[in-house]
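For reference, the structures are reproduced in the following blocks.
Laboratory data are not the source of any read-out in this text; all were calculated from the coordinates shown. In this text, all values refer to a predicted model and were calculated from it rather than measured experimentally.
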Structure I
Amino acid sequence: MTRKITDHRSLALTRRAFAAGAAATTALAWSPLRAQEKFPSKTIEVVTHAGVGGGTDITARMMMVHAPGVFKTELAVVNKVGGSGGAALAYANSRPRDGYTIMLITQTHLLTMIQGKAPVKYAEIVALARATDDPQVLMAGKNSPYKTAKDFLEAGKKKSMKYGATQLGGVDHLAVLGFAKKAGQEKPTVVPFRGGGDIVINVVGGNVDVGILNYAEADSQIKSGDVRPLLVLAPKRLGPLPDVPCSKDLGLDASYSTVRGFVTLKGVPEENLKALEEGLVKAMKGKMYASYIESSGQSPDSVVGRKEWQAQLDAFYNEGAEALKSIGLLK
């Protein structure tokens, strides 16, 4: 009898010990130590407002050539087209603010926010790293009377010049207004077209005095001699156009580019922001990305970190608001 009692007690003790051990293991599995896994530990979504094959989409995918090796995790592009960046912003706003959702934005997103057409305010945007800085170039047709930038600048002080650009109230329109003002020209006439291809056609045909374009948009026409680049709107000359002056060469503080860069929304932990910044910059310093920047005629200084990118975004936001007010698109 004594033997049986002892066996039952031993069995009970063994069960209690097992239960306690299992509970301890469960507690350890869900402890704060597990919750604090090193960032990133799962797929990072890269949200763009462009469709597959668009300029912003291509930039995102070129960054992602080296990024998985840098971050030690996968990245996935999420294309949310529509609303001049509004759809992409709405999607990002619906995701947890933990660093696993980042966006590749352009100035268009900021213009959408300035006009109150976005689901988030500009104050919620946190810069991570700039990806491209694609200087805009003033270009004339081969039969244009304006053979040099100085010819064009002087003529613009006496009459309103016709600039071919994309949509009214867009990035090109604001660049034209800003440049003309800084150059002391008469108020310009902005002629809107659907895109760079249409601008090039009208520059070649002489239907506008100049077009405001990125180098890659007129690459073949420049090489054929049908289009003559007059002025690079940047503080440095452009690699593919070594003989074309930049704004600084003519004493102008006029810098206008098509820029793309990575951002996230306020609320992401600081340590995650730092990891994203460092990882993105490192990925875009890789050979494939550098080759992409060079071959597309963009600035070799395109890639910068949070501080410089945030300052550029702030400046454009403020200037954009003033410009939209000046043309009656913002009260």
Structure II
Amino acid sequence: MEELEKLKKELKKLNAEYAKIKDIAPEKRGEFGRSLNAKKMALLDQIMKAEEAQFDAEVLPLDISAPCAPNEKLPELYSVLEGSLHPLMVELDRVISIYQSMGFDAVESRQLDDEYHMFDSLNFAKEHPARDGYDTFRTEEGFIPPAHTSTMQNRVLKKFKSRLDEGKEIAVVVPGRVYRNEDVDATHEHTFYQCEGVYVSRDCTMGQMLGILREFFEKYYEQKLNIRTQPGYFPFTEPSLEFMIEKPKSLGGKKGDFLEMLGCGMIHPNVLKMAGIDPEVYHGFAWGGGIDRLVMLRYGLNDVRHFESGNLQFLRNFK
């Protein structure tokens, strides 16, 4: 501050020197003027730097994440609250952890995929309605935001195929974000999460699959559960089932109340062939279900749109 005032006083004195030009001999006026101008420019540069230093010292740095302007008092609400994990991420980690405890590896799904992995490798017929743009998003370049985590089955089977040669099994779960061309309402979203399961060995059976799924849901809801299945249809499994559990007591369930949780079945021989696995020697089963639904049921939520809303008031309930 004192330095700046000193420089400004020097500039004032220097400006007064210009009045002397009229008293100087004409042939020396040019040299005198150039000398004054050089001194003035140097002095103005020093003043500018001093002013910038003073400004930096007085003004607080701008925090673009702050919920108020720099000179406003930080609201008490924001000064005491801490961030937290999104409920979907908390539950997704829990789901993966349960499967890992049963010996499954986890492989993350993709955000964009192609026609081959989305449909061809999964035994979808060329005329299957799911290929229609009304059901599936597509980019201008022809890529597909996956409509299901099954889009990873071919990659998983190929990646872990060597385990079969070693006498081991393929046991992998695939969590990921999926996208559907849906009319959004309380129970439907265009963006949500799924978890796929893939298991292949020489002698696996549908009974093993049902046992694994029952074990998962009993660990997830921390209680013994009855299960039920009914016939379903998926191009990549045969036979295909819809898997249901008896509604847990923690969710207000009563004996005989069942909830459909996911689709599952024995991997279609054509899917194994597409991955270079001989269906005459090896068998497999697969399943896929939504994570959002698990979270809704676990916390008694009635609107799936909360998850993608970015509503902090909603998210703070899960600290």
Point to revise | Which of I, II yields 24, 37, 14, 13, 10, 2 [P(r) over Cα pairs in 20 Å bins from 0, in percent, calculated] | key: II
Review point. Thinking of I, II, which structure, once semi-axes √(5λ) of the Cα gyration tensor in Å, for residues 190-237 alone is computed, gives back 17, 13, 10?
Key: I
**Study point:** Given 16 for relative contact order in percent (Cα under 8 Å, 6 or more apart), calculated: source structure among I, II
**Key:** II
